[in-house]
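Okay, got some structures for you below.
Each reported figure results from applying straightforward, stated rules to the coordinates on display, with no laboratory input. Values in this document were obtained by computation on a predicted structure and should not be read as measured data. Cβ atoms are built from the backbone, for glycine too; each structure is taken alone.
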Structure 1
Amino acid sequence: MSDETSVQIQVRVNGRMESGRAEPRMLLSDFLRHALGVTGVHVGCEHGVCGACTILLNGAMARSCLMFAVQADGAEITTIEGVASGKTLHPVQEAFRENHGLQCGFCTPGMVLTAIDLLRRYPNPDESRVREELSGNLCRCTGYEGIVAAVLDAAKKINLAKLPSKS
């Protein structure tokens, strides 16, 4: 990479300010993986159809292989590495574990982040909504049954956690 054509990019990734240099044509997925070492962002199709590169960009789901790194300058990015709270899994991650929503794990980061975004927008989805929302994420191992069950289970757990406690 030539320093003459590369630009400095600063982003908040998983709560930490990060910066690096990127050519104007460098994809955000490549910048995250290679410049910042955030390897939970997987690269599959590089056309935005498989969902492996899914991130949360300023709180909303985005395909990092469809964006240039320079477009994310100043943005807040959450990847799978930033979802858990210390050693405590996010409810969606826990539901994937409990409902056998993963096998090889390649699609899992994108599936989990898609599910988090889905549950932010639709706190009480039905099975049809979950299937529709996950349709942009490809999994070659699970057959989707465990994934759909995991998202529905996570929705219940998140909604139960929001209920006021009885005192």
Structure 2
Amino acid sequence: MARVEVEVNGTRHELEGVEPRLLLVHFLRERLGLTGTHIGCDTSSCGACTVLLDGKSVKSCTMFAVQADGRAVTTIEGLGSSAELHPMQEAFWAQHGLQCGFCTTGMIMSAVDLLRRIPNPSEGEIRAGLEGNLCRCTGYENIVAAVRAAAAALAAMETPKTIGELVEVGGR
């Protein structure tokens, strides 16, 4: 068994007895109780488990929790709150970028990383940036519109310089 120290959504966690083969997605859901990260396929095909690791999107079903030792993880729970949504969450809601909601958390996390890398993406860049995330309900049109709306909202705000600022953007 291993000891894992990880910062999740700004809170430092030190856990003993972590099985070395425990996937990060299961660590987040079962050990930390953060169930917003969904388990879809366990093969990295769907993207429902996407989180930010040191600011970059990763599929948490493809890495072990011990690989996150000493690093920072942001889950959907770390982006905003019910009282104050992150601009990407707000855009998905306002643009009807979700239906059943299963893929939404992964889509949002991937889209946040996309806008970190490309603040004003074209439609083609949005589609390419989200191609590792599958949605079986929406047809993607409203998801693309949501990412565009979030890009516009973030551009209207003070330009964030770090992923921490991007996560915290929204006036908090």
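Using FRET efficiency 1/(1 + (r/R0)^6) of positions 88 and 152 (r between Cβ atoms, R0 = 25 Å, to 0.05) as the calculated read-out, with 0.75 as its value, let me know the right label among 1, 2.
Among 1, 2, the structure yielding 0.75 for FRET efficiency 1/(1 + (r/R0)^6) of positions 88 and 152 (r between Cβ atoms, R0 = 25 Å, to 0.05) is 1.
Kindly point out which one of 1, 2 the value 3.0 was derived from, the read-out being mean projected area of the Cα convex hull in nm², for residues 24-63 alone.
The value was obtained from structure 1.
With mean count of other Cβ atoms within 10 Å over residues 56-63 derived from the coordinates and found to be 17.2, which of 1, 2 does the value describe?
Checking each candidate, the match is 1.
Check the numbers for percent of Cα pairs over 21 Å apart across 1, 2 and tell me which is largest.
1
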